[in-house]
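Q: Scrolling down, you'll hit the structures one after another.
Here, each number is a calculation from the coordinates, and none is a lab measurement. It should be emphasised that the depicted structure is a prediction, and the values quoted were computed from it without experimental measurement. Cβ atoms are built from the backbone, for glycine too; each structure is taken alone.
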Structure I
Amino acid sequence: MPGICDVRAAEDGKLCSRHERLHVGAECLADGVCFRLWAPKAQNVDVMFVSKPSDSQAMRREEGGWFQLITAQARAGSLYQYRIDGELLVPDPGSRFQPEDVHGPSEVIDPDAFTWTDGLWRGRPWEEAVIYELHVGTFSPAGTYVGASALLPMLVDLGVTAIELMPLADFPGRRGWGYDGVLPFAPDSVYGRPEELKSFIQTAHGLGLMVFLDVVYNHFGPDGNYLAQYAPSYFTNRHQTPWGEAINFDGPGSSEVRAYFVANARYWLTEYHFDGLRLDAVHAIMDDSQPHIIAEIAAAVAPLRASGRAIHLVLENENNTASYLQKEGCTSVHIAQWNDDIHHVLHRLLTGETSGYYADYAHDTVRFLGRCLTEGFAYQGEFSSYRGAPRGQISKTLVPGAFVSFLQNHDQIGNRALGERITELSSVPAVQAAMAILLLAPSPPLLFMGQEFGCAQPFLFFCDFGLQLAAAVTEGREREFARFPEFREAQGRARIPDPNSESTFEASRLDWAQSQSKKGLAWRAFYRDLLALRRKHIVPRLKMGRPLEQEYEGFATHGLRVAWRLADGANLVLYANLGEGRIMHGVGSETLLYREPVCEKESQEGDLGPWAVRWYLSDAHMT
């Protein structure tokens, strides 16, 4: 049956030599290579070897549209393509590596050739998660796995416990965010070879860092995707997505498609030892069948957790579908979701913006923030004026750990026309107030690369398509922003960086010299101190279980009080002034844990100056 086959493992059961044998792509055998391809539309398929094109070999047709060839003429390192019906040359959709990009030949990779030394690593509990999202190509000067590895100790020193890599699935060209990938099993060659990615992950584990991967199961990119020409059942016109026809998860032939993506999820977790996945835009994964494909992926991943590994699946879902998330006592491994609502609320408070989806947060903004901090989503079924329909499901029954909170990420920066970071749009006191709230609240926080040193550089949308597609992307981006007042005129739109220009990519590369400036060191100290407090006072209590009670209330004009009674009986209380005037707040019996601004002089107890934040914590059962 096509799908996942056996797991190779060392006799001692350690993680270090385990990988799964896939029923797709090229698999090294003791005396050759097994090639498998699902091509139900094809009449015949040949394997073409780049080193000796004349030595092409026909694949044997099997039931269900599968083709297979076992040959001693191939080995690890062999470059090959499939020839469909004597004409069309295509890469392997199960390719583990594309050294010459998406249109070139695939390379046979032997997973056992890399020697793992992280056999005792089992991950970290979710309560410890402090996530740092990065784009490999712009994170380091080299833009490679090797370059990124050298910077990992700085993240550990900061207090980060998990790295989240933007998508790696092979995409066209030398530059891209990764969301236009077309070969899900092949980490893009622009960042290095597969063994260098494995070495990066192994280095991270040695430093105590989890590594998550952003995966895209809602569409294939527009350039380099040949599947429709020999396996049209990968797609369906029954559903539409923002990128065209949806992937077929619920129609004829969908069993093979589902197996392909389930295998991919387990592949990254076993063959590369990733500690978790972030599933991109699951609201755009159309599936009317039961179980939904993301539930099937979760079920397929569950045995890895049962073996003793801490595996975490995180969702992105703008529909606020709470039913996907883990509930107390539930065995689901969808442990959390990115909480766009808390970003939108804080962005609105910090910048005053009300265009686009920020219009939904223009009123009752402080109350929305309190709801996000205690219940997860701001919209839990209420009508969204921006969408013209109700949005969300009840989330207040979920644990705080089910919601990943952030003030910056790749979307919220890069999808702006000019890619500005929040520190370019708001004041330092306002940004520090927002982060003092997020970093000590019970929900796991996420930082975007460079945020920790107050990076002033933009993170822009960039790609590297061929001429025709490149022009369409550039024109489409200009049309997208033409509805905003500052870009309605041609002169304004001319300011929007061309996504296909290499200069746009280079402008987004982190300048690490900024981290050593006076400003950069001050920002690092700010983040490091807050994360140290989180690690010492908040995380141990989160490990004891979910909060027993939680409540919020607004006061004055921009005042917010939030309280959690934690599992050990301790009270965690936040008072915040999210505006420019001074306000008063009540005084409880808890001990002051943190104040921002740190050196602000209060005229009297309970006085909150502009953008002031106070955290209080009782000492119940903890020292």
Structure II
Amino acid sequence: MSAAPRLGGALLALVSLLVGARTAQANVTYILHIEHPDQHLFRVQMIVPMPEQDIVVALPAWNALYQIRDFSYRVHDIHAFLIARNRREIAVRKLDKQTWQVVWPSAPQENGQIEIDYGVEWNEPGPFNSQLNEHHAFINFAQILMYVPSRRNEEALIRFDGVPAGWQILTELMPATESHDSFIAASYDALVDAPAEVGRFDGFAFDNQGAHFRVAVDGKDWKRDRLEDCLRRLTTYELQLMGGPPFQEYTFFFHIGGYAEVGGGGMEHSGSTAIAATSVERAAAIAAHEFFHAWNVKRVRPQALEPVDYTKEQYTRALWFAEGVTSAYAAYALERSGLWSKDQFYHDLASQIGDLEARPARKTQSVEESSLDAWLEKYDSYNTPDRSISYYNKGQIIGVMLDLSIRETTGNHKSLDDVLRRMNVEYAQQGRFYNESEGIRSVVEEVSGTSFEAFFGRYVAGTDQIPYSNFLSSAGLELKVDTTKTVDLGFSPVQAAKGVIVSGVQPGSAADVAGVRDADVIVSMNGKSGARDTAEVLRGLSAGETIELRIRRDTNEMEISFAVGSREDRHYSVAEISHPSERQYRIREGLLHGTTD
């Protein structure tokens, strides 16, 4: 690999974004005004040529998260104009919460263009939102730019106007002109799959295995050498794993520091990812996951997610694979690239097992059902241990157990790596999409040469207890369980938007008998604030002691006291057995190094 020259000062935007610039001939044009960042209001001019009839425009109801977020409630002051020799306003009629009809005049003076003007207010940090303030703009275009549903496949141009002095523009969209403020996309879908960072950010670039990588960092107290080393290691491993890049260029957008307090995490795109984190180490760990999405989810993709429907929920049973197995490969990438030790890998796997085992809902909700229910995650009560499991969590565990099972079945001649590569060839590179878990299972069986009907039936579609020890033993590993006694309230105190709430009251427990109910808000515990001091109060309690709760139920507050009980907490660890067989050793080495025999 060879390093690209370090870019300082104005950095990336004026240099690399101008490569391949061409004259714009877009069918739909957007002009995005950001000259008043202190107002947090994006002003949009959307120009649609030659409609010749009434047109309908809409703003997506969801983007970036599997949540209906109704971005249209942020729209201000929408107007439409017929652009001819005499620019004149024409009628706009709202059809529903996210759709408007622009009424074509009955006798226009001449054919021309329609311009739709509106504002959209955003000032929320993180990769799943958009933000405009005095510091910068981060833009997920689907949250700001309307589209014409019947013309989604037409070329689109976006031009930035009023960019504050000294701010740069970075996006994976193709430059449209010799100016650095205009970019073009093949379609609306391509446009909204390429976020933009506009501001005074820092960064660097490097080349790896035929791809050019750009890195933009908005943050303080981050170490460039450490971040670059992490990204080089991760991209090297994942590119080699998948047989090379499916892109010529890729951009990492990092917000490191205070952004993560309310907007941490990562969001994948076909040619980029946006990541918010508290530190370089956390940013790199998220990058391991998000970069693998360049294959798994963005290109190796379930049919149920194609084409994207911006108007309503889009269900798939395969998020356990799209997200959970991606998490498994994030852990593999960190360990196999040397950023983690094998003990860190074992610790992470044990923590995932512990998290799943601590959720009673694992006995009633399959990982496929968890995938379908992703759209419920915005509700606090859904996320409680007795109500749901995470397709990220169980999907990661399933990924490792599936890998071990394939290695055991084939004598370590094949692995889950081969499954991902086969899916990349059979689906992504052919422009095809797989059929939910059935499509995944069929490739697993092609690769392994044996049936995995029982595995998928029990652990993917079903809720059978995963026999961890059976799978781990094939690699000379064992799952150890230590138990400790701890105070048991008889319910789980869960942090939610409205405070600390009661979840999962155990039938027959002292709390249940005393009258504590699910969804009660804990105002205080033993006189201390429920919102701030819950953990402190619990640390000071012993089994049999009385706890006094002040709870709020609907509009009423009441005092409830009862004697707390005790329970055994389980702590899991994964360890190597002392004398593995030659076969176990080979499988373990294959798992840790991503190799087969």
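Q: Out of I, II, choose the structure whose coordinates give mean count of other Cβ atoms within 10 Å over residues 374-381 equal to 16.0 when calculated.
A: Here the read-out was taken from II.
Q: Once mean count of other Cβ atoms within 10 Å over residues 190-197 is calculated for all of I, II, which comes out largest? Kindly include the intermediate steps, with their values, before the conclusion.
A: Numbers: I: 19.9; II: 23.0.
Once mean count of other Cβ atoms within 10 Å over residues 190-197 is worked out for each structure, II has the highest.
Q: Of structures I, II, which gives -0.26, -0.50, -0.82 when log10 I(q)/I(0) by the Debye sum over Cα atoms at q = 0.05, 0.07, 0.09 Å⁻¹ is computed from the coordinates?
A: Computed on structure II.
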